[in-house]
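Participant: In structure tokens below, several structures.
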Structure I
Amino acid sequence: MKFNDLDLSEPIIRSLKDQNYKKPTPIQAEVIPAILNNSDVMAAAQTGTGKTAAFVLPILSKLSNPKNNYKGHQLRALILTPTRELAAQVRENVNTYSKYLSIRSTAVYGGARIHNQKLKLRKGIDVLVATPGRLLDLYNQKSVNFKNIEILVLDEADQMLDMGFIHDIKKIIKLLPERRQNLMFSATFSNPFRSLALAVADKAIEISVTNDNQTGENIEHYVHPVDKSRKAELLIELIETEKWEQALVFTRTKHGADRLKKQLDKVNIKSLAIHGNKTQNNRMKALDAFKNNRVSILVATDVAARGIDIKNMSQVINFDVPTVAKDYVHRIGRTGRAGEKGKAISLVSADEFRLLQDIEKLLNQKIERVEINGFEPEYVLPIKHKPAKKKFNNKGGYRKRKRSRKG
């Protein structure tokens with residue numbers, strides 16, 4: 001199947017040719033016809049599957065149809081996202097694919113000047129990408145009108161629920177016209193997502209091209225056992241010996257991201273950190289610098305990384321093992337895209353063993369352990385889980401490695 005077979009408008013096919021996109025991904029092949037057929041859709045798709053284009057392309061095609069032409073620009077499609085970065089990323093996609101269309105779009109989110117956003121809305125737009133909180137602020141200030149909305153998209157709906165946006169989402173939905181098309185996308189079909197989807201559109205078509213434990217076939221997974229105190233040292237060793245041109249590094253906390261950046265700076269490795277405490281302007285500048293190879297290492301927390309879409313990302317590093325196993329799948333979905341090979345490397349200390357075990361259970365595979373010479377951990381990572389009731393001499397519950405102090 002090719003994009004030409006999907007009944008998209010000619011200007012959109014031209015924009016796809018400009019991007020050298022010829023064949024739709026599995027999620028695009030299933031979702032695009034359903035949206036063009038005016039069906040409500042709930043779909044599960046991981047990062048890196050082409051999910052954004054799966055809804056942006058048919059929405060633009062529908063809005064640009066001569067039958068649906070309006071005088072001037074009226075807000076007709078609303079796309080809700082959980083984070084600023086994802087909102088900016090989706091809006092960038094809208095711009096790319098509407099290159100040959102007279103469609104206006106903008107993105108509104110917190111951390112940016114609301115006055116500038118009001119000015120753009122006042123000029124008239126067709127597609128609005130927004131985070132829930134800022135959208136409600138603009139509505140309460142009578143700066144946005146929902147009366148002509150025909151299409152609602154909830155993007156990364158599972159993440160919005162995890163971040164506590166459920167009440168804001170429900171408020172927004174009550175403000176929209178009852179007659180509209182509803183499109184809901186999530187990484188997985190979790191129970192909270194299903195409940196939300198049924199409340200929004202109880203007859204939505206269910207589409208899934210992934211499982212909770214599915215990762216790209218082109219991704220190689222490795223665990224480097226290491227003591228927690230030597231993780232930064234090992235990361236620096238890997239960056240220098242492997243000559244990584246770029247790497248996306250995940251930490252568990254904002255403080256951890258800042259601390260790691262400082263450690264990389266000390267050895268002249270160009271890096272930037274993004275997390276919720278950074279201003280929107282700083283986060284966008286950091287992403288731009290990383291995308292354009294002005295820095296080689298981007299350190300990020302899970303929430304801040306939503307929306308990061310870097311082509312040809314060779315490796316993703318879990319500096320800290322995620323506390324929720326499915327976040328591992330989200331993280332590493334940024335490598336091994338579009339047929340390219342990628343590596344998912346986790347630096348795992350003994351106290352993170354149970355988190356690693358949760359990930360292996362989710363993936364239904366044992367991840368290869370590779371010890372790096374000179375970084376063999378003092379507290380050895382177990383091969384198999386030890387029963388919790390068994391007593392250990394050391395506090396961490398792991399066998400202490402006997403090390404020679406000679407030399």
Structure II
Amino acid sequence: MKRLTALAAAALLAAAAALPAQAQGISGDVVKIAVLSDMSGPYADTGGKGSVEAAKMAIADFGGTVLGKKIELVFADHQNKADVAATRARQWFDSDGVDMVMNMNNSAVAIAVNGLARERAKMVMNTGAVTTALTNEQCGPTLVHYVYDSYALTNVAVKGVLAQGKKDWFIILVDYAGGKAMANAAAEFVEAGGGRVVGQVAHPINTGDFASYVNQAQASKAQVVTLANASSDTVNTIKAAHNFGLTKGQVLVPQLMLINDIHGLGLRLGQGLVFATAFYWDRTPESRAWSRRYFERMKKMPTMVQAGDYSAVTTYLQAVQAAGTDDGPAVARQLKTMKINDAFSQNGYVREDGRMVHDMYVVQVKKPEESKAPWDYYKVLSTIPGDQAFRPLFRSTCKLVQKS
């Protein structure tokens with residue numbers, strides 16, 4: 001009898017060990033998603049309330065539940081401060097039962113939150129920060145870097161201009177992690193392409209007066225002035241460049257430009273600018289259909305970050321459903337087996353370093369007379385396959401990458 005009992009117990013243990021991740025179920029009987037974004041500062045229009053709305057749309061389209069459990073959404077303003085973001089994320093993870101944090105449209109914020117998530121085995125879907133550190137030295141098993149990064153944005157922009165024979169470059173960058181990442185990437189691509197960086201100047205985030213920075217760029221006599229900043233800083237740099245006549249003799253190349261920036265700048269000043277984007281609302285029937293739904297709610301077209309937010313939430317929920325659990329490592333493993341096809345991405349996939357690989361697009365801002373309707377701003381010049389746009393996996397320094 002004792003022998004039979006022991007055999008039965010052993011069989012139960014073996015069966016339990018063989019059970020898939022589904023047995024872990026849903027923690028706290030709710031799947032809780034958090035949007036941590038700039039809600040009130042210079043990047044609020046890039047993510048902010050629009051990112052919250054995109055996440056709400058994704059949850060509603062998914063049916064509001066997963067595995068029979070309610071999906072909840074919370075959000076907060078990181079104020080572009082890593083300490084504020086870390087405090088909020090720690091509370092979410094340790095006290096509030098948040099399963100996944102997303103957006104984080106500031107690189108210092110993203111690095112801080114990723115460290116906390118890695119310690120707690122929680123999911124992070126980064127849709128807003130540019131730093132490639134997230135898939136290199138700061139990588140983690142539960143981190144996904146979703147929309148863009150400084151490598152992809154700069155790779156596409158710099159190579160196209162170098163091909164025109166313009167070799168001397170000057171960099172205007174915002175003085176924080178994301179700006180430095182873009183500036184470093186630009187210097188790498190310029191030098192690899194036989195060009196040289198003749199100088200650079202850094203400005204604080206949300207600068208009001210760009211006159212001195214533009215004057216330094218003019219004085220450098222560089223053929224190209226590239227902008228390693230974002231949002232209102234990019235828009236105000238371009239306005240100052242026009243005001244001081246820089247664009248008459250030098251080429252202006254923004255590295256991170258979103259559709260809300262062009263909307264604020266206007267086609268008169270923006271016309272002719274060429275840059276990379278991960279999404280354009282008017283590119284495909286699917287992107288148009290989803291973007292028009294978004295427009296009905298927000299009265300503006302989505303940025304690539306906000307479109308990425310919708311896709312990231314949808315993909316995360318699909319992975320939770322397939323894994324049968326909201327356990328971070330289990331969901332991350334599931335994500336890395338999936339193909340991502342929606343209004344944002346076609347045949348996207350997540351690599352072992354956490355990079356979501358998808359196509360990027362080279363676009364040019366239309367002339368005012370070419371635009372036929374509000375938000376009709378871009379001409380798509382070319383499609384860059386994801387495996388050419390993003391840093392090759394063999395060059396990743398992420399410890400999760402298996403080296404052959």
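Participant: Supply the structure label, taken from I, II, corresponding to log10 I(q)/I(0) by the Debye sum over Cα atoms at q = 0.10 Å⁻¹ with the calculated value -0.71.
Facilitator: I
Participant: Now for a different question. Suppose helix-only ellipticity at 222 nm (-39500 (n - 2.57) for each DSSP H run of 4 or more, over all residues; to 500) works out to -11000; of I, II, which structure was it derived from?
Facilitator: I
Participant: Continuing with this model, one more query. Assuming 2.5 is distance in nm of label points 7 Å out along Cα→Cβ at positions 158 and 246 as calculated from a single structure, say which of I, II it is.
Facilitator: I
Participant: Let me ask you something else. Computing mean count of other Cβ atoms within 10 Å over residues 110-117 for each of I, II, which one ends up highest?
Facilitator: If we compare mean count of other Cβ atoms within 10 Å over residues 110-117 over I, II, the biggest value is for II.
No lab work stands behind these numbers, since they all come straight from the coordinates. Please read these numbers as outputs of a predicted model, since none were measured by experiment. Cβ atoms are built from the backbone, for glycine too; each structure is taken alone.
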